[in-house]
Structure 1
Amino acid sequence: MRTALALALTVAAPPLTAETLIATRLIRAQEVIGPGDVILAEGEVPGALTDPAAAIGREARIALYPGRPVMRGQTAAPALVERNQIVSVVYSRGGLKVTAEARALSRAAEGEPVRVMNLSSRMSVTGTVAPDGSVRVNP
C-alpha cells in the first residue's frame, strides 16, 4: 500500500523544468535589450540567464543570435559615456569644486572608471562616471 501511494504521488507531480532566456532576434553588441528581444524557453543551459529582468534594460556586450541562450557575462550596464563624447569633469576636495569640459577616451557605464582629456590643458585624468553622465575625479 505504501509503495502504491508513493508511486501515485511521483506520477501525479508535474516534472520540474528549468527555463532559459533565449534571444528572439539578432541583438548587436552595445545595443540595449528590450522586453521583446528575449523570451523564456524550456530547458536548462548551464551559465545561461533564467530571469528576463536580468537582461532587459542592459546592453549586449557581444552579438546575441536568435534562438541561442543569453549567457551570464554577455550583458552589462548601458554606457552613459561614449568614446570622444564631450563630458563635464568635476573635481572636488573639501569645499573646493572645479568643473571643466573633457573628451572621453573610452566608453563607460555608471560607476565605471574612464580616462578623459581636459580640453583646455590637454591633460588626461581618470574618473568615475556619475549617474548624470558627468565624470567625478577624486584625489
Structure 2
Amino acid sequence: MLLKTDSSAVNASAQKVFEFLSDAKNIEYLLPADKISDFQSDEKGCSFKAQGGIVIPLQYVSKEPNTKIHMESGDKAPFSYTLSIILKETGENTCEGHIEFEANINMFMKMMVEKPLTSLFVVMTKNLQKQFQ
C-alpha cells in the first residue's frame, strides 16, 4: 500500500522546515492532540499511542538536508512501514512538501488503516503550515 499526500505550501524555507522535522520532539506539534497519547521522543525518533491503543513508533533512517526525511517503523509497530517527507524549495521563504507512506499489508488491513492514515496526514500537514504562519 502506498499513500501519497498532495503537495502543500509552507511559509518557510525548506531548510527551516527540514530542521523543525529533524527534531523528533517537534513531531508532537503536528499530531492531533485529541487522538494521541504517551508521546515520547529522542534523537533517533518518536513514538505515540493512537486511538485504540496502537503504538506508532517512527525511527529516523536518513535525512537529506532540506529535501527528504525518511523514517521507518520501530520495534513495537503493528506492521512494517516507511514514511518519507519530501520538501521542495519554491521561493526565498517558501517551500512545499508531501508525505509518502508505504506499508506491506494485506487487503483487510489496508481497508482498516487507509482512511485514518490519510486523515492523520492531512492534519499533520495543516499543523505544519500553522507552525510557520
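When relative contact order in percent (Cα under 8 Å, 6 or more apart) is calculated, the result is 32; to which of the structures 1, 2 does this value belong?
It must be structure 2, since only it matches.
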Notebook entry, point to check: Can you tell which of 1, 2 yields 13.5, 43 when Rg and Dmax of the Cα atoms in Å, for residues 67-106 alone is derived from it?
Noted result: 2
Checklist line | Of the structures 1, 2, the one that 15.0 was derived from, the read-out being Kirkwood radius over Cα pairs in Å | finding: 2
Item checked: Of the structures 1, 2, the one that -2500 was derived from, the read-out being helix-only ellipticity at 222 nm (-39500 (n - 2.57) for each DSSP H run of 4 or more, over all residues; to 500) -> 1
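If Rg/Rh (Cα atoms, Kirkwood Rh), for residues 43-114 alone comes out at 1.05 when worked out from the coordinates, which of 1, 2 was used?
2
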Next item on the list: Match the computed value 3.0 of distance in nm of label points 7 Å out along Cα→Cβ at positions 51 and 75 to one of the structures 1, 2, and report its label.
Entry: 2
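Each value in this text was obtained by applying a stated rule to the coordinates, not by laboratory testing. Everything numeric in this text was worked out from a predicted model, so none of it was measured. Cβ atoms are built from the backbone, for glycine too; each structure is taken alone.
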